[in-house]
Structure I
């Protein structure tokens, strides 16, 4: 285990990179507890229910193009892919959720600081914890595959599928298709698609996808392989590997 600081992190909401306007972030991942206590028991019995999650960032007021006011002032109820990168290097951990924004509350403190607490509530899938396959917010200009990430730390694979989030913050070109590939050993076993191929993107935006099967075999190593016609693209990819059976 490596203990780390909270330095060098990022927050992305949809196509917006808010890392340099965010003061702090609180996250929560939970499972609803179902009370199934019967009359013959002396204590409360519970079963796990639906998964949930929230991100509660506090951002500084910034009315520059693409910053906090642009990104968050319209509390519309539309799904948005929110990703908190817990590090700025490939292989860092991340928390991700398909979210609905529930709050935008500007506040001025007594010392004159202007900050905005924001509420992002999970919709349909709960909070998902995964690994970052990009160097934080990665900028590319070619279709060269990115370096692989050892996502298991031991020889083997998993058989419960995976999910992935893509957030594109800048794009110039015709289109880009981003595929997640896997390998047993970082390429001696040839890299191949693991069933996580994002829809071809023609601009900024976000997408969450899942493997076609909930029992998909996903190998130890993962990497991003981009294709298409473009001159520049800035994006993040987070993959959530399921270690047990999941139903969404």
Structure II
């Protein structure tokens, strides 16, 4: 019985369109083929038998890029009489939706500038010195009272060339579309300037709903006797110990 529902709402015409391959889905429908094909045996243990790793691939929901977005980065452009290195984006979509659906329209409209996160060490190795581009998201995401959502790059299955900046939104009270700034990475200096297309349907955001609760931290000791007994129980079986005795099944539909 499901008493918790996460709602993804969008313009009616878009829901009735032929764009369903870009609609949100449970992330468990995106388990990578390399993981499905992997084997795990007593003689050769792999992450296939690691339930914490599996949980990252099956927990929550998935957003997909709703349209092709091309990034033109590092090209010379004359601005106010000066030649500067620029980073722009171009997107294509049916103009019927423009002005009514939260999507990337036009050119270089949806960016934040590095000065807004000045001093953030992450930018030293990512984003190639350009502005922080955004994926405009057409979906409004609503959770039950008291529940928020953690938005992350797709865990252990993310794109090699870009990733969103993680964030938390109180989706029980915020009733607008949530847009996602992303960082470029994985490009070498010799590849600049470059053009990179983020193709429609590309998984880019994992959503994990959670209940907001107050917590207090404590640091407590554990006796050597209890620790030895715990280790004995854990290593008393050869395979799937965590799965058999500790792991709890989750369900996202």
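Numerical summary
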{"read-out": "Source structure (of I, II) for helix-only ellipticity at 222 nm (-39500 (n - 2.57) for each DSSP H run of 4 or more, over all residues; to 500), computed value -3500", "value": "II"}
{"read-out": "Structure responsible for -0.26, with log10 I(q)/I(0) by the Debye sum over Cα atoms at q = 0.07 Å⁻¹ calculated and labels I, II on offer", "value": "I"}
{"read-out": "Per relative contact order in percent (Cα under 8 Å, 6 or more apart), the highest-valued of structures I, II", "value": "II"}
{"read-out": "Origin of the value 0.9, where distance in nm of label points 7 Å out along Cα→Cβ at positions 14 and 206 was derived from one of I, II", "value": "I"}
{"read-out": "Winner on Kirkwood radius over Cα pairs in Å, for residues 6-141 alone once structures I, II are ranked, highest first", "value": "II"}
{"read-out": "If distance in nm of label points 7 Å out along Cα→Cβ at positions 54 and 118 is computed and equals 5.0, the structure in I, II", "value": "II"}
{"read-out": "Source structure (of I, II) for distance in nm of label points 7 Å out along Cα→Cβ at positions 38 and 134, computed value 3.6", "value": "II"}
{"read-out": "Structure responsible for 0.65, with FRET efficiency 1/(1 + (r/R0)^6) of positions 86 and 166 (r between Cβ atoms, R0 = 30 Å, to 0.05) calculated and labels I, II on offer", "value": "II"}
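None of the figures in this text is laboratory data; all of them are computed from the coordinates on show. Here the structure is a predicted model, which means the values were calculated and not measured. Cβ atoms are built from the backbone, for glycine too; each structure is taken alone.
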